[in-house]
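Novice: Below you'll find a set of structures to go through.
Nothing in this text is a laboratory measurement; each read-out follows from the coordinates by a stated rule. What you see is a predicted model, and the numbers here were worked out from it, not measured in a lab.
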Structure P
Amino acid sequence: DKLKIIRWYVVKHSRSAKMLFGWNKKIDDPESSDFSKLLTTISIIQLFRKDKENEIL
């Protein structure tokens, strides 16, 4: 799952990816790039929006 998220990130947010880890969309390819070091060093969390109907008071 992390790999899928990283590939999505470099395609959709290439400028941010360039600043974070040196991604160059002109020469780097998300399908053939080796993200193994990056995947072992980062944690990815998913946030959910709280549903007001099920909110406990």
Structure Q
Amino acid sequence: MSTGFCGQRFTIADAYLFTVLRWAYAVKLNLEGLEHIAAFMQRMAERPEVQDALSAEGLK
């Protein structure tokens, strides 16, 4: 399974997309039916680095 949204490697684009998608969820943008987005968000949320960053910012 790939780590990044568009490839096997995690890139800065993945970090930025994760941030933008968190904003989208926060404003309740309808992303229903976009299973690839949900899967990407789940993979990102499982990354220890992401968990650490969210915790440090008080976002999780």
Structure R
Amino acid sequence: MLKNHMEVLIENHLPSLIKETSHVRNCEKCQNDIQAIALNNLKPMYIMSDKGMIYTK
């Protein structure tokens, strides 16, 4: 399993951040745009196992 842990973090936290921000639309396209911008600006944090997932938390 190879996964960018930053992607997981964004997927988990984005819905609550959008709810807190009234001027952001909650459509799928807008969410995908925000995720893409965030991932392009954050350093990747790749993990290869569930053990790696626990370590990064």
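Novice: Match the computed value 17, 17, 9 of semi-axes √(5λ) of the Cα gyration tensor in Å to one of the structures P, Q, R, and report its label.
Specialist: Numbers: P: 31, 13, 10; Q: 17, 17, 9; R: 25, 12, 9.
Traced to structure Q.
Novice: Which one of P, Q, R has helix-only ellipticity at 222 nm (-39500 (n - 2.57) for each DSSP H run of 4 or more, over all residues; to 500), as calculated from the coordinates, equal to -12000?
Specialist: P
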